[in-house]
Structure P
Amino acid sequence: MLLSNPISGIDQTNHKRKLSYYDSPYTICYENNDNTYSMYIFASPIQYKTSSGYSIINNTLIASKRENFAFENKANHVKTYFPKKLSGPFRVEKDADTLSFWPDFDISGFSKAEQIVFTNMYGDDVSAALYSRNDIDLIFYPTKAGIKSEVVLKEKPKNNGFAFSICSGASTFDNDQNGYIVFKKEGGQNESLIYQPLVQSIVDGKRQLDVTARMNMERREEDYHVNIKISEEFIDSADIGYPIKFDPSFEMYLQKIPDSTAYSKCNINNYLCHYAVIGEHSVLGDGWYYTRLRLNYFMRVNIKNIKSAVYVIKPLWRNKDVPDLQAYEPIEQWSSTGLLWENKSKPRKQISKAELQNKYLEFKANLFISECFCDLNWQKESIGFLIKTDQKDTFNILATADNSLYTPYIKINLDMLPMYFDPRQNVNETH
């Protein structure tokens, strides 16, 4: 069983073989059993470059050959290392960039690292390292961009604050309380991130997910110090049962397709956030999610050969079995790094409604994708589409292009292979 697999959401029962010619960090193509073809275009890398081509990222933990580390991820351009004890640092490496972190709270009584198969907050099995104590379990596992932790509070904690020390080569950081802290290099380029956790609790026997955790960061001599604080409501409420879980991530920045979310009660841009809240939220207000495509960027397709095309995105939490979400074409261009509620692009026409398939949401987009391929100036795919709902007093949480576990993607089924394909190394962003 391949764990922590970035394409685990794809049903591969109909796939006959992988066609390596169509590989890139963002694309993968299969020949199907019925002699058709399935092309997948992901919002962020799901493959890494090897000496012989490309391989799918495999974040299964294996024993580490490095001293003082118990485990490392099996195969990826981004390498992750897990200490034997919590007194040692966790480490993430990407080329010359590194990010190390360790708990900055009482770690007495925790067990040594134990390799386990762990069912995460979203119901999926991952290859993980467990550090256990009577009151708290700390679970850490690789993502394609770094390390995600899951803190499991078995009982009410003495302090509502969970701190980590971080060592980074970055020269500065931004913390705008918008879902992430970003470390920046001397020239201002993004280097690495800490992602704000989602917080899971059980209320009246039902799973609830909260987005109001906060992270405070300060510089301490050579290191950084981040304190993660979850809502007092979760700590003190008699209606909320334990365990309470939350999942901060420590990751390198990866090039990805630009997306962003606009909120009616939030005047801060959310360009690098790993989740989008769609609908009406008590703190954020109404939320609309925007994303672009990369189609002509990679290939040319005869639209007569397109059998079907769908956009697929992972719901991290949904208020009902099939959320009432719709995809629309926006009227005009928008800026992912500058998107706010007051400058958002309004919907022009509906593309489709969401359908639930294998724990993922699918938006059928045959006509829209075909029109994108016909626009050789790339304007239609650059404007992309938005997802919103007209349902009142409810919200859904979706994984964005920055979510390193659940990457959105386009699936195109074809009668014939693309007429032209360019396996580019990077996705140049249009902000």
Structure Q
Amino acid sequence: MKGEELLSVARKVLAEHALCDSCLGRLFGMLGYGLTNAERGRAIKTVLLMESYDSMKGGADRAVLSRLADTGFKPAIETLARLGDLREVAQKCSLCGGVMERLDELAHMCLEASREYQFETFQVGCSLPSELVKHEEELWLRYRIESAESLKGELTREVGKRIATLTGKQYSLQNPDVVFLIDLGSWGVSVQARPLFIYGRYRKLVRGLPQSPWLYKPDSRVLYPTSIEELISKPLVALAKGSGAKLHAAGREDLDVRTLGSGRPFVAEILCPKVRTIDLREAERLINQEAGGLIEVEGLQFIDGRIVPKLKAYSEIARKTYVARVSISKKVNINDLELIEKSLKDAVITQKTPTRILGKKVDKIRKKVVYEVKAKMMEDNVIELIITCQGGLYVKELIHGDRGRTKPSVAEILNAVVEVEELDVVHIEEPAIVKQYLRSVG
């Protein structure tokens, strides 16, 4: 757009709309760099003011001056005053309604809303009344303006500049600690804090403890008074002054299964934290103390939230080791133990969805690998199995066969009825993506 064309459009717009400097400049906001829209709009008005003198050969075009004065342009107001035309206070901008003159106020509202929040990076978002957005878009269409920036874009940028100046914090488009949400309709500000993601490993030391909070019975009594998620989350939420938490674990153990050894990898997601500088060693101490021997956690570290879906996906293939105490409907001997080990060495196991969870999960077939099984005699009809396998394998069904829905199985190999008396997870391979990340930030 050439200069004369730009001024022509500006004249037409101002003939029908009293726009503040920012709203006028924003119509041409994509033309050039180094100017704010307010500076751009003021420059256009200045040129139009100067032209109003030339058009009358030394006089002044009062119609142009009046239109400029209606926008609050002080040089035009002062010029008319010298000509004896005393103006009343200029009306509010017909597009933004005076919002662009209240940017400082909005910035201070953001700071007040965030008084309790720790943050180093931030972002600003904005919700505009629908009629304002519609009016702005209609103006672009009517005057065929293709160089405009939106009010929302300018407002969030300019308020962001002011917040950065007032606080010394950094505006960030990616993963800001907090987001200020300005609602122009209600003239209010809310704050959204980016979740904290804390990686660690937990050991479940008792049986009968669910990983997630248990559903309530119809009579409103709780089946289980607590869960691994609650035991881990409660101290972390308190330390971070968060609104709640979610536990993302690398798989899950059954209710009656313990997780021992180095524990199960997990990420605790702390929602809307007001404190971001948690002492994680103190957090470990509090969790373990308050858990009262039900669980233990270790290795807490802050981690990127993008690790979470990769952690969950990796749990389906990660190498895991289980120890099972198994009773058999007949006496077994050393040959039976050797047969189990040989038959399940690097075996591909075909499993239909276990009977015990049919209805909760779709009935499908999955294939998983058993890498190794070590069998040890405990009593004439009781053995211990150390099973190293691929994540996602239903280990109980590998042992008892689930009425033939898992093949091969220990029950099928021994041609006997087999029951799992006790089962423990003793090792879960740490995801490679987690190791890489921790090394990179270490």
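Readers should treat all values here as calculations from the given coordinates under stated rules, not as data from a laboratory. Keep in mind that what you see is a predicted model, and the values were worked out from it rather than measured. Cβ atoms are built from the backbone, for glycine too; each structure is taken alone.
A value of 20.0, 66 for Rg and Dmax of the Cα atoms in Å, for residues 149-324 alone, calculated from one of P, Q, originates in structure Q. With respect to relative contact order in percent (Cα under 8 Å, 6 or more apart), the largest value across structures P, Q is given by P. Each of structures P, Q was scored by volume of the Cα convex hull per residue in Å³; the highest score is held by Q.
Quick one: helix-only ellipticity at 222 nm (-39500 (n - 2.57) for each DSSP H run of 4 or more, over all residues; to 500) came out at -1000 when computed from one of P, Q, so which one is it? The read-out was computed on structure P. To test your reading of the models, identify which of P, Q gives 1.9 for distance in nm of label points 7 Å out along Cα→Cβ at positions 101 and 261 when calculated. Value 1.9 for distance in nm of label points 7 Å out along Cα→Cβ at positions 101 and 261 corresponds to P out of P, Q. Using the calculated result 4.2 for distance in nm of label points 7 Å out along Cα→Cβ at positions 269 and 421, pick out the matching structure from P, Q. Working through the options, I get structure Q. Comparing mean count of other Cβ atoms within 10 Å over residues 61-68 across structures P, Q, the highest value is found for Q. If Cα Rg over 2.2 N^0.38 Å, for residues 85-196 alone is calculated from each of P, Q, which structure is the one that comes out at 1.21? Only structure Q yields this read-out. Given a computed value of 1.00 for FRET efficiency 1/(1 + (r/R0)^6) of positions 293 and 373 (r between Cβ atoms, R0 = 35 Å, to 0.05), which structure among P, Q does it belong to? Derived from P, not from the others.
Source structure of the calculated read-out (distance in nm of label points 7 Å out along Cα→Cβ at positions 29 and 253, 3.2) within P, Q: P.
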